[in-house]
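Student: Structures for review follow.
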Structure P
Amino acid sequence: MYNETLLMMPGPVPMPESIRNAMTRQAINHRSQEFGDCYADIVRILKPIFGTKNDMLVLSGSGTAGLEAAIGSFAKGKKIVSLANGKFGERFSQIAAIYGESLMIESEWGHPLKLEELKENLENGAEVVTLVHNETSAAILNPAREIGKLARKYDAIFILDAITSIGGDLVETDKWEADVAIVGSQKCLAAPAGLAAVSVSQRAWDRLSEARPFYLDLKKAKKLADNKPMETPTTPAVPLFLALREACKLIEVEGIENRIARHHKMSAAVRAAGVAWGLVPVPQTDELHKASNTVTGFFYPTGIEDSQIRGFCKKMNIEFAGGQDRFRGKIFRIGNMGIIDAPEILVTVAAVQMAFKKIGYKLEDDGLAAAIEILSS
């Protein structure tokens, strides 16, 4: 049994000791050169991870704060179309409805998005498109590149929620023509929860809303970030900035290409285990929609209770996610974000297999062996 809980969640995730230690130092002046240098380091390292040369801002607030900042700063009073095939796509639409004329194009959770409906709405004057790139509630990776092309064709602003993909999967903000992209600190970056990084294109700045949120006003954030040293409009969560800088440095050392490859391999091992077990995967994939590379989900077989599997593993100090809302009690989801590597995958797969055996459910084959085969290749 682990002394600490092993978090195999789609965020928050385990943090290396150096990141935790970065938060324990004495407080520093948030209007100082030292803080400005910290902020600048974060921006320097994050830009290539985002795949962007656009402005980069860091906000004290979760990924949701980044989403609301984007909508409130660039979409107020506009016609906003939100694509949704999971909980977080639906939430993005709910945020949009507070600020503009919002329409949600809804698919079944984990099923492909309705791109033809998006095209029709763009032809009818939609001005903003929102997308969750990696929909963790249904473990599906959505086609950001194709949606970015559609949005640009009809001159709409494209806001990309990449909260759970940046730092763990390929994101090419500029090539995908995303005007705004957002990441959350506690996901693939493996930093503490509480910060959101937002990239903003010049095209988005040119369409800045006149009335904007007070705390989450990206124009204010840019004005202060342009100072030398870099600053924030209000008091930032300084310990979290220090931790995020350390997390970014670790990504820089590993190399983003290596980090993405590792995430792909870990998720492939979990998928292989699920196939061997004979479980039904959550996402319905096609040519454009793929299984997530940072979280993997399976439906429970009929008659299996969530508490029988996740509850058993939690007693072993291994915690992964269940289903949310309409998927509550129906699925389980194993995350592999941040620093997760082969040992964590193997112990989790072994625990899940043991849980099924404990309740007398006969799995089709040895999922642990299937995971080992992937990880040893």
Structure Q
Amino acid sequence: MATIKKLRLKSSVSHALKKIFIIILILLIGYLFYSYQISIFTKLDYTNQSSTFILFNDLKDYILTIGKNDTLNAAFSSENYREEYLEKYQDIKYFDQSNFIKNINTLLDKGYSVNDINMIFEHGNNEEVTDFAKREKVKYLEEFYSVPYAKLKNYDRYLAYSNETGEDEETTVLIVNMDLDKEDYTDYKNVTEFSIDMLVNKHRKLSDKYVPSDLVDIPTPYASTEGLQSSKIALNAFKKMYDAALKDGYGLVINSAYRSYQDQQEVCDTYKDLYGESYVTRYVAQPGFSEHQTGLSFDIGSTTSNIFIQSKEYDWMQENAYKYGFILRFPKKYASVTGFREEPWHYRYVGVKISTYMHNNSMSFEEYYAMFLDD
């Protein structure tokens, strides 16, 4: 009798083990099948979370038709996903912004088209788009934001300037981006980092403590007097230009270069005593607003003439300065843009890439900065 019980017990255990084995096998097959399904979408660069969402929401065939889509990937991984906007998500360009899907939903709710939304994201960062999405739907979106360098945050200024002046949209965007819709020396931007493409003018200010990171002394024969300093990178470029001019029979010399905030204050005070406040306001940069403080600007003279604009060196510079990364900073034709009257002696180092582009396209540095550098 005991033997029969043992056999029955053994058979029962064996049967149980078979069931467990079958269950494990089924689970394993299920896991492998699930992993395979997931891999189909991860190979299309969908995340595991998005791939799981696709499988459990019966979107497999839809996604296999669409293929890789970064915006859909973001939507499927977002708590803000809304099924009614599925097909619109796929036509919106992806932008790496934390409120991306939430802002898309808000903009769609307000009646913006997919093309409108693409323009909005192209011209603003996460904070700017989020703020823009909160406002009522605006007019003239396409008119302003078809301009590549338009900024989302400047919409109200574009509209105000356009209404006031009647200028076309592209001109309006450029003028506003250069801050020419503002009064000089008011509501300025603070410039803190040194770079060869930095912009300092009546709307962009350096602090009283700012000093170029590579300030060096300018030796003779490059300087007309001892004690002049400049950015090392600008001086090295000037040396190459100096040698090229000398080889062609022309003599260049630096008459003025880096001026500190305090030095510029002294310049203002001197001219104020000589010519009065109105002269300083019109023709002399206030402390912090002078390019000389960057260390990248030189007042260049001729070794053969006291009047630079009448010298052969001036003509040589007009034709060759850009080859060495220098631009004539304040030409007469751009006075309304630069905010300063003509200064034929004032050259600024911006690097060969920028100087060549400006030379070939005839534009001010303010325009170049607004179009290609300002963020």
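Student: Supply the structure label, taken from P, Q, corresponding to helix-only ellipticity at 222 nm (-39500 (n - 2.57) for each DSSP H run of 4 or more, over all residues; to 500) with the calculated value -12000.
Tutor: Working through the options, I get structure P.
Student: From P, Q, which structure was log10 I(q)/I(0) by the Debye sum over Cα atoms at q = 0.08, 0.09 Å⁻¹ = -0.40, -0.51 calculated on? If you can, show how the numbers build up before the last one.
Tutor: On the way: P: -0.40, -0.51; Q: -0.62, -0.71.
Structure P accounts for this read-out.
Student: One of P, Q was used to compute Cα extents along the principal axes in Å, for residues 197-236 alone, and the result was 35, 20, 18. Which label is that?
Tutor: Label of the originating structure: Q.
Student: Separate question: Ranked by distance in nm of label points 7 Å out along Cα→Cβ at positions 245 and 325, which of P, Q sits at the highest value?
Tutor: When distance in nm of label points 7 Å out along Cα→Cβ at positions 245 and 325 is calculated for P, Q, structure P comes out on top.
Student: For distance in nm of label points 7 Å out along Cα→Cβ at positions 221 and 253, which of P, Q scores largest? Please list the in-between numbers first.
Tutor: Working: P: 2.8; Q: 1.0.
If we compare distance in nm of label points 7 Å out along Cα→Cβ at positions 221 and 253 over P, Q, the biggest value is for P.
Student: Moving on to the next point. Using relative contact order in percent (Cα under 8 Å, 6 or more apart) as the calculated read-out, with 10 as its value, let me know the right label among P, Q.
Tutor: Q
Student: Also, quick follow-up: For structures P, Q, which has the highest computed value of mean count of other Cβ atoms within 10 Å over residues 157-164?
Tutor: Structure P gives the largest value of mean count of other Cβ atoms within 10 Å over residues 157-164 among P, Q.
Student: Using mean count of other Cβ atoms within 10 Å over residues 37-44, single out the structure from P, Q with the greatest value.
Tutor: P
FYI, it's all coordinate maths here, none of it is from the lab. Given the structure is predicted, the values throughout are model-derived calculations rather than measurements. Cβ atoms are built from the backbone, for glycine too; each structure is taken alone.
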